[in-house]
Structure I
Amino acid sequence: MSRRLAVQHWIASLEATVEPPAGINNFYNLLRVGHTHVLAPDTEFPTVLPRLDMFARFVNGSGVAEFEADVIWMDAPEGWRRTETYWPLRVAFRPGEPLRDTVFRLLGIPLEGVGRYRIDLRAIKPRKRSRLATEYFYVVR
């Protein structure tokens, strides 16, 4: 039976830190985790969310895997719109490692309006474009 790569957690925070000392089994502190981002009332769109740290816990990984993260504005006038793709995001799995935690730092997330956004994590290597996880957030003024 083949073990398939899976993601147990895919969580957005405004900041993630590693508890020292950093090493192969890091403990992460996810700071300012929340699903609603409130912008100033006079914010003009498009604008940018400066940073999101995406925490992921992988299960059953092997070798080096590559991923991409798609940011999608779900409340766009046409229904939905991809606003950005971050890639390549790489993770190296050590032999015999059943779980692997990592944080991907996404900078300059384009926000094209208020409403719902989602961030899809997709495997691009070794499997092509298979969605592994989805995280949501909401933008209001």
Structure II
Amino acid sequence: MKSTTAISTILLASLLGCASSSDHAAIRAVSESIFDAMETRDAELAATHLIPEGAFISTAEGESGLTSFTIAEWLAELPTQQSTIRERFTAKPFILVEGDIAVLWAEYEFEVDGELSHTGIDVFNFIRTDDGWKLAGGVYSVIPAN
């Protein structure tokens, strides 16, 4: 019985992951464009890829509590950033697509003024809109650099 459940789970995961490669490429491109917008403090570019009503929640290693903010709040603060920030995936993201929703799960690293600040896991939620894939929010972990 357990082996049947395991096989069913593997098959379901395989089917959900079988979206077109163009969907996967588009979702990754949206993520990387948002990272570029962060680095250049370009809220207008970032806004083209985001659902402002969405939100992010993070948890930091060694700290209690969560940090949360809406995408609209983040967009308003982005142009005021004083530091140069850069985020990038450190491994190929795992992307699941089902119809008009998708999830991206990936390891990342985050630099502030050229120095590694932290690493962690990004889990982004996407919605397909008439204008293409948009990031609707997500969760991420923060593991401080040593």
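Nothing in this text is a laboratory measurement; each read-out follows from the coordinates by a stated rule. Everything numeric in this text was worked out from a predicted model, so none of it was measured. Cβ atoms are built from the backbone, for glycine too; each structure is taken alone.
helix-only ellipticity at 222 nm (-39500 (n - 2.57) for each DSSP H run of 4 or more, over all residues; to 500) was computed and gave 0; which structure, I, II, did it come from? Numbers along the way, then the final one.
Numbers: I: 0; II: -10000.
The value was obtained from structure I.
Quick check on the output: 24 is relative contact order in percent (Cα under 8 Å, 6 or more apart), derived from one of I, II. Which one produced it?
Values: I: 30; II: 24.
Computing relative contact order in percent (Cα under 8 Å, 6 or more apart) on every structure in I, II gives 24 only for II.
Thinking of I, II, which structure, once mean count of other Cβ atoms within 10 Å over residues 36-43 is computed, gives back 16.5?
Numbers: I: 10.6; II: 16.5.
Of the options listed, only II reproduces it.
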